[in-house]
Structure 1
Amino acid sequence: MTMCLALLRAVNVGGTGKVPMADLAAMFTELGLAKPKTYLATGNVVFVAGCHDPEDLETQLAERAQTHFGLKTTFFLRDAAEWDAMLAANPFPDFAEGFPSRLLVYSLKSQPDGLAENRMAEALKGRESVRLIGRHLYATYPDGIADSKLTLAVIEKALSVAATGRNWNTANKLASLLASHGRR
C-alpha cells in the first residue's frame, strides 16, 4: 500500500468549485481508497492506495467529482516519495525559509516539453523567479501573490500543461500528513 496525495485544481477558491471536504473524503472511500484525510478546504486529500495506475485513478476521481458534486476539476496525484523529492529539490531554500507563504510549488499534470522553461522566462513580468524541475514548477513571489501577473493561467499557457499550486507551508504540512497518516 502506498501513501498518496491528491491535489484538486480550483476547489473552494473565490467562491467557485465548492465541495465539503467530508463529502470529498467519502468519495475516496467509495472508490476503495483507504484512510482519506483532507487538509484545508482547497482540495488536498491524503490517502492510502493499492496498485492503481495514477492516470487512471486521476480520471476516475475527476469523473466521480463531476457526478457527485457537479464539479469539473483536475486531480493531480503524487505518492509520498515524489512529494518528498519535490520538497528536497527546492531551488529556493533561503526564500522558503524567509517567505514560505510566497513560495508556490505548482504540481503539473505532466512534464512539459523542452521549450517550456524558455516560454516561462518570457512570461515573467515582475520580480518573480521560477524553476522547473520534473513535474513541479517552483515560483517565488517577492512582492506577494495577490497583485502578481504570474497567475495560474499564465503558467498553464507557458507550460502547455494543467497545474495547481500550493504554498511552501501547505506543501510541508502535506508532507507531514503523508509521513504520519500511514502509521495510524
Structure 2
Amino acid sequence: LVNARGLRFFDEGEDFQFYTYAKLGGIILNEPGGIGWQIFDSKVQHLLEGRYKTGMPAMADTLDALVDKLSLDRAACRRTLEAYNTAVTEGRFDPTVRDGLATRGLPLPKSNWAQRLDTPPFVAYPVTGGITFTFGGVRVSDCAQVMSTSWTAIPGLYACGEMVGGLFHGNYPGGTGLMSGAVFGRLAGAHAAGD
C-alpha cells in the first residue's frame, strides 16, 4: 500500500482487515489526494475478496511497468518496492493466521503476511476511505435515552446503533456496530414499552 509520494504509510500486516479497515480508511484520507494503491502479484490475487473483481486495476508484467501506470512519485515508489522486497524475511505464508512473516529493517515494518512482489502479472488498485459510520453520536443513558446538554434524559427520545456516542474512537472491530444497534435497540424498546 503506497501513497501519492510512492511511500508505504501503514503496516499492512498489523491485523486482519476486519480489525483495521475503519482505521485505515481514515489514514488513507489523510494521505496526499486521499488515495493509495494496493499492489499485488499473482501469488495472492486469488485471495482477494470478490469486490476486487469489479475494480479497474492497473496491470503489468513488471513492477517498473506497473509503477509507470500509477499517478504517484514513480522514483520513490520504485525505491519503496525495492526496499520492501529486500526486507521480506523467509517463512511460510499463511493468510488464515497472523503468520509473523514480516519485513526487517524498514522504518515502517509489515508485521504479518509479508511476501516479495516478484511473480507477474502485477496489479495495483486505487483505494480511498469511505464512511462506515461517524464515530460520533449522542450520549445516552443506560436505557438508551438520549441525554440533554444538562445531562438529563430527554423523554421519549432514544438512540441505538451508530447514533450512540462514546463506544468507538478511531477504529472498531468489524460487526460491533451491528451489535450496538441490537443491544441499544433492545434497551430502548424495552424502556419505551415501559413508559
Label whose coordinates, when helix-only ellipticity at 222 nm (-39500 (n - 2.57) for each DSSP H run of 4 or more, over all residues; to 500) is calculated, return -11500 (choices 1, 2): 1
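Tell me which of 1, 2 gives 1.12 when you compute Rg/Rh (Cα atoms, Kirkwood Rh).
Numbers: 1: 0.95; 2: 1.12.
So the calculation was done on 2.
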Per distance in nm of label points 7 Å out along Cα→Cβ at positions 91 and 155, the highest-valued of structures 1, 2: 2
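Where a number appears in this text, it was derived from the coordinates with a stated rule and is not lab data. Since we're looking at a predicted model, the values are computed, not measured. Cβ atoms are built from the backbone, for glycine too; each structure is taken alone.
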